[in-house]
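Listed next: structures, encoded as structure tokens.
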Structure I
Amino acid sequence: MESPPLFRDRTDAGQQLAAKSMHYAGQPDLLVLGLPRGGVPVAFEVARALEAPLDIFLVRKLGVPGQEELAMGALASGGVRVLNQKVIAELHIPDNVLAAATKAEQQELVRREQTYRGERPAPTLQNKTVILVDDGLATGASMRAAVLAIQVQKPARIVVAVPTAAHQTGQEFKGLADEIICVETPKPFWGVGWWYENFSPTSDQEVCLLLKRKLLLDHRVLAH
């Protein structure tokens, strides 16, 4: 028997996740970072509910050639690269293949940074409570790269927040982040998209619109 979806879409998932994150509402030096693209609609709802600033943190998965969904590692803002040594060893991936994938994804990371942020500088993360949001965790490679890259900037606290995660992956993050907030960890997991009624891709345009919308909301709050 097939399990029904847990979330209508990323907006619904973000609202459910926000409800589980309310202990951070109103906290000073709070910052919500969405992992583009799919994590941004989820992060928008969390940031809105917690009345916290919203920004992006870019991570690019290094997919195995021909099996792009399988991560052999990931790149994150700040030049951090995390490798999945188990996948690399099992599939005998040579260094030149890894280097080519890294170069291509680094170019895409820079392109997206410019597309989403434009002239806005990246936020300072030192001494901040950072809530890192994605639409789900399967292997966790992208989120792991993000956490390691953010640790370098010495935040006060790193919180990983996702609507759904594979049970084992969620357990692994308990030792990596200060806190993990997850709405559901279904068993068996089957993949992030399985638990969404609508898991259509998030576009660059949608990411930019959500970031602008949140900035406008913040300005209105300050104006009052």
Structure II
Amino acid sequence: MQENSGIPFESQMEPLEWAKFIVKTKSEKNYSAAFSILSALANKRSADAEFYLGLLYSRGQGVRKDLSTARYWFERAADGGNLGAMYFLGKMYGKGYGAEKDAQKAIFFLSTPAKMGDPRAQYELGLIFFDGNSIEKDLHSAVKWFTASAESGHSEAQFVLGQLYKTGYGTVQSTEKALNWLTSAAVNGHRGAQILLGNMYETGDGVPVDKEEAGRWYHMSDDAVISAL
């Protein structure tokens, strides 16, 4: 370790990168030093520092959890082009966390990271268009964004997409596509998908009855519960 104006950081890392590392790894003993670095750089309009300062406030890492203050720093970071801040703002406005729920603002902030390939933003956009709360329900757009997210490996999007293809809601019904997406979600550890696949094979819901295959998926879902204990 070395010192920089009383602030410790790894010798091979710049102060900002060190502070980001502390936030990511949740190193509690270093929160105060990380906060000092981020505050100083955020006040100089470093979008990266503003974003990570927002994360500290949103999670309560070394400071009192304050979603309104987190939103303030995320908005500054988003103004500077930070995609992570745009995603978090979209989620905050979409869910009403630290801000009044506003679907249009959520779509505005989520659109850029979604178009840049962020599967989390794509999934959240899909939910907004699917739910249709305060905006017109748009199942075509919902399926489009769920698909983009699922193709990037987002297990929740894969699970939702699998159910949509299974029922034909918002898209053309396809048992083959439903199985493909549910299997992808299940392999990625999604317990709901594992249980649903087990039920399908146990009862012959769209697939031939296969007790052994059903048991395999049920066993995988039980393993997921045990590993989470």
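Taken together, the values in this text are just the output of simple stated rules run on the coordinates, not laboratory data. The structure displayed is predicted, hence computed values, not measured ones. Cβ atoms are built from the backbone, for glycine too; each structure is taken alone.
A value of -12500 for helix-only ellipticity at 222 nm (-39500 (n - 2.57) for each DSSP H run of 4 or more, over all residues; to 500), calculated from one of I, II, originates in structure I.
Tell me which structure, out of I, II, gives 0.99 once Cα Rg over 2.2 N^0.38 Å is calculated. Before the final figure, lay out each step's value.
Values: I: 0.99; II: 1.23.
Source structure: I.
With distance in nm of label points 7 Å out along Cα→Cβ at positions 22 and 110 computed over the structures I, II, the top value is the one for I, the highest of the group.
Sorting I, II by mean count of other Cβ atoms within 10 Å over residues 94-101 from high to low puts II first, with the largest value. With mean count of other Cβ atoms within 10 Å over residues 46-53 coming out at 20.8, pick the structure among I, II it was computed from. That value comes from structure I.
Out of I, II, which structure matches 25 when relative contact order in percent (Cα under 8 Å, 6 or more apart) is calculated?
Numbers: I: 25; II: 8.
Only one of I, II returns 25 for relative contact order in percent (Cα under 8 Å, 6 or more apart), namely I.
Structures compared: I, II; top value of FRET efficiency 1/(1 + (r/R0)^6) of positions 134 and 166 (r between Cβ atoms, R0 = 25 Å, to 0.05), i.e. the largest, recorded for I. For the set I, II, ranking by distance in nm of label points 7 Å out along Cα→Cβ at positions 78 and 174 places II highest.
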